[in-house]
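No lab work stands behind these numbers, since they all come straight from the coordinates. These figures come from a predicted structure and were not determined experimentally. Cβ atoms are built from the backbone, for glycine too; each structure is taken alone.
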Structure P
Amino acid sequence: MSDRFAYNQQQAKIQGLSVQVGELFADLYKKHGEDSTESFNALESYKNLRRLLPRENGHHQCRHIGATAAHKATQGVS
């Protein structure tokens, strides 16, 4: 799984963007809370980016590749 990004630049870019948008969401959530339009829109953007990536093991019930790093970004964890 970890080698997958090395072979697909588009997926690597999407993963990088999802981490950045996850960090943005975390910052907006801390500043404005869950009921703000900014927080909601950042979260929706994050989710839409994540949906562009394939799932681990190619199985529809598995998480999207890179899920751990992306999730940590939404929690404000490096």
Structure Q
Amino acid sequence: MKWFTLKEKPPEPGTTILIKSIKGIFPKYYVVNAYLYLDKTSKEYWEFEEAGGEQYSYWKENEIEGWTSFSEIEKNEEWS
């Protein structure tokens, strides 16, 4: 399974992805919706929101080590 950094390959805005948080950020893996925003100076930045449940957990782009899509997971899925 391939993990991507945001600089290497950003996700499509509005998609649901699996993230891997940086060391010290809990939980380590989480399913989120990826959103791309513009700040007051028109600089783009990413925010990630919990994809299900109460949707009260958020991650900023500097808290994300990597991400992968569900299609990438499905390509490498093994059942025993």
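Of the structures labelled P, Q, which one yields -0.45, -1.00 when log10 I(q)/I(0) by the Debye sum over Cα atoms at q = 0.14, 0.23 Å⁻¹ is computed from its coordinates? Answer by label: P. Starting from the value 39: which structure in P, Q was relative contact order in percent (Cα under 8 Å, 6 or more apart) calculated from? The read-out comes from structure P. In this comparison of P, Q, the computed figure -1500 for helix-only ellipticity at 222 nm (-39500 (n - 2.57) for each DSSP H run of 4 or more, over all residues; to 500) is attributed to Q. Among the shown structures P, Q, from which was the value 1.00 of FRET efficiency 1/(1 + (r/R0)^6) of positions 38 and 62 (r between Cβ atoms, R0 = 35 Å, to 0.05) calculated? Value 1.00 for FRET efficiency 1/(1 + (r/R0)^6) of positions 38 and 62 (r between Cβ atoms, R0 = 35 Å, to 0.05) corresponds to Q out of P, Q.
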